[in-house]
Structure P
Amino acid sequence: MTWHHEGVPREMPDLLEAQRQYQQTEIDVLLMRFRARARLGRAVVRQVAEGDSLEDIGKNLGKTAEQARRYRQAYREWLRDHSEEALDQN
């Protein structure tokens with residue numbers, strides 16, 4: 001592929017490549033954050049299964065029960081869109 005077909009002069013391929021890398025990094029960071037939030041949600045699910053309340057979990061995290069519920073929901077959403085095994089990948 002030639003660079004000029006993408007509207008970038010031939011002498012600027014480094015600029016376009018740097019932009020692509022930046023955009024990919026933004027995507028990667030969002031996935032990392034979503035995965036970490038889902039892992040936290042999985043831990044919340046496990047604690048609830050052991051008998052802890054969302055209020056206690058939130059308090060232990062320095063958050064509210066509502067935030068603990070949101071973490072749990074993030075885990076459920078992860079499972080809807082991804083596998084459990086994918087959650088443990090980096």
Structure Q
Amino acid sequence: MKYICYWEYCPEDISKVIEKFKKRSDLKIKTIYGPCHVGLGTSGFTIFETDSSEYLADYASFYIPELTMKIYPINDSSQMVASWQKYNK
């Protein structure tokens with residue numbers, strides 16, 4: 001399953017965040033895009049893929065407490081439309 005993770009950090013934690021970004025290849029998830037900063041601030045997003053809830057928990061635990069994050073699954077719109085049509089005829 002694919003996920004998008006929106007994240008943010010405090011400016012005083014920038015050195016710790018950079019070190020963690022460098023080590024992210026140790027995580028057992030497939031990064032599809034990112035990490036990317038939005039504008040010139042301290043927030044951004046990463047898109048990744050995993051089928052393991054354990055790896056997802058490892059990902060979040062690795063970055064906490066330096067990053068606050070919200071992780072959402074990315075669903076294929078055609079699947080969502082088909083499901084809606086199936087139950088809303």
Structure from which 26 was derived, relative contact order in percent (Cα under 8 Å, 6 or more apart), options P, Q
P
Among P, Q, structure where distance in nm of label points 7 Å out along Cα→Cβ at positions 34 and 58 as derived comes to 2.0:
Q
Value 3.8, calculated as distance in nm of label points 7 Å out along Cα→Cβ at positions 18 and 42 from one of P, Q, is from structure P
Origin of the derived value -11000 (helix-only ellipticity at 222 nm (-39500 (n - 2.57) for each DSSP H run of 4 or more, over all residues; to 500); candidates P, Q):
Q
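If Kirkwood radius over Cα pairs in Å is computed to be 14.3, which of P, Q is the source? Intermediate results must be reported in sequence, preceding the final value.
Details: P: 15.6; Q: 14.3.
The correct label is Q.
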Compare mean count of other Cβ atoms within 10 Å over residues 26-33 across structures P, Q and report the one with the greatest value.
Q
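Here, each number is a calculation from the coordinates, and none is a lab measurement. In this text the structure is predicted, and so the values were computed from the model without any measurement. Cβ atoms are built from the backbone, for glycine too; each structure is taken alone.
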